[in-house]
Structure P
């Protein structure tokens, strides 16, 4: 990221998660309730486990960067306390263990306390093996605590700050569940409003398909299994011109794809029609341009490109779809191997798990989309204060609503093109042949 940067910190069962957001202009209205709304949405969804639904009640404290409800232009520090920390204080303590404390943990582990025991039985699909080998750990907990999807709560808090900035620019970002366990929604019957969708168990616009999705989750639960799915994120109001084709790392599509793919459970990202484009002729894929309307906005017959062409936003809604794999922690663990001995074991390690997290993954994807779009908007429009940013954006929108100047004016028959003061040398503008 360039103008807007964020970092998260914290472990899944540590005292807290934190996020630092830098680059937000001064004067943006921001209160904790705005962040709490998105954090609550992340915890909901049919198929979630006990920690999300009954243990944690995520709320972010704003510790810096805001005064009297307005951002100061300085880094914003957000803190989310882990309510489950009280059950993990000895296991996750920061200070070195004394002999007595180490003996206490050993006794608890011998008595069958799973939290106190070192984790060596590896889980397929997690960062357990690769992370432990990379960092030289003999206890997988050192890896899983940070690799846990619990970290995404801090991302959602940071994303809520970016959402507030985008809202001031007239940009709205929202997601919904499009598929769970192979059951896809039907666009023809997706009649729920946004409010109705948000209130539904899976945040799906199609009530009939959602019923079948829930049945699929119940089937997986009964079998001791998990299911994945697909979420869709739509960003509306994004002006044409964010991003660039000039270099690979300035492409908006590349940045958005990387941001959404960074979510631990996401294994694929597509824009617009995505992979479906490979199955059609080009004439059925390209978004025909119909010209400008009375307001100077460009009209399209379709949005198969998902709002992005050449790495640049084209004024259409940006549509992102993310493939969510089934959760790796299975209620009925698969066979595995031991980290220390390298020998097979009957069952991998198991901790609390969800059955399906597609709705929550969509909320995290909203956050990553907001953070990326806010960064590119700040790069495009600049400004140290919200007022300056909005002025710059308004000027840009007004300018692109008008036709651009031609490279040179058409010449009258038999005459050389008219030259204006400040034009370059004579040979820059070609003259008509005699």
Structure Q
């Protein structure tokens, strides 16, 4: 019987970083994955979607004043680029990293027989620690499963051609991203959302900018509508984008506590059973690849006896609509509900030098400052490079930096990140490149 210090079930953005870290801690580690290394993130989620996002931006902005460029695309070749040039290369990179770090990789379905024992390919492994990192799958109500028009973020990559019309059910980040992206490819989009807003929970002012852009692109948004039957939808294809359900089958009959949200864990990523951990989407905490990776690293540290805990404070969110969104901390609406004393400042992309140089002047940066501490409480950006800029705010908030500490720093010019500096100047009451109110 093969013996290991740690067995990780699932090779996605929680599982494979966890395996690498475990091996770096000196633990004999085996990673078990039944499908594809990299999980949803690499194969059908983050990476292919953002590749398509980059192509969509080229189609959206083919030229500037004085330059006219004709654009066209071949969907079959676009998919080949996504799958071969990007996804396959990165997947090979993961295999190389596992080998370089001495992690044994087994392709197969891992099942927990009991604490200390894992079954894979009808073979029993003896293990001291187990980490469950099996991720999640699209959650489609059973009554819709038989409609041949239904596609998900997992299956959209199998389309031989793009539909002329597409219904997107769900106006969260995934639904809004695909609406933005596919509209640039000429698909006529209709979004169906049960709530009375798109991107629920995000800052209303930022959401308003996206709604205006959707309207300009001809993306129709139907809010406050619950779809009870797919017959209510006339579009050629239906992209179901209402969330993902944790994959917890391997935990059945093991005594591991599982709720509707997923496998329950504490801040050390330990389940209710000692020496069995879980990380990533299977825990139902934050279904974000970078949170999954951090959870995997914390699980690995505790497998090695390091006694580390995770923090879910100041997690940045990036949404790849066009224009994109970057956000961290509380919204203006949160501040009102919590009756926090804050000051709010804004700076428009229209007043930013780099935005004009790049021909990308749509958007705004919004900063929320806690008046008592003079620290950042929230930053919300919609515009070009927002997904990159927001990390400056996330680091500043994590380190408790005060407003003046940030404005004292140098900010290179001309850059998109300057928009955060300019918004901070406004918060100080000393704006540089817009008139003082």
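When relative contact order in percent (Cα under 8 Å, 6 or more apart) is compared over structures P, Q, which one is greatest? Of structures P, Q, the maximum of relative contact order in percent (Cα under 8 Å, 6 or more apart) occurs in P.
Work out which structure the value 22.4 belongs to, where mean count of other Cβ atoms within 10 Å over residues 229-236 was derived from one of P, Q. Label of the originating structure: P. Taking mean count of other Cβ atoms within 10 Å over residues 293-300 as the criterion, the top structure among P, Q is Q, with the largest value. Given that FRET efficiency 1/(1 + (r/R0)^6) of positions 101 and 141 (r between Cβ atoms, R0 = 35 Å, to 0.05), derived from a single structure, equals 1.00, which label among P, Q identifies that structure? Working through the options, I get structure P.
Looking across P, Q, the calculation of mean projected area of the Cα convex hull in nm², for residues 149-284 alone that yields 11.0 traces back to P.
Coordinate-derived values only; no laboratory data. Owing to the predicted nature of the structure, the values given are computational and were not obtained by experimental measurement. Cβ atoms are built from the backbone, for glycine too; each structure is taken alone.
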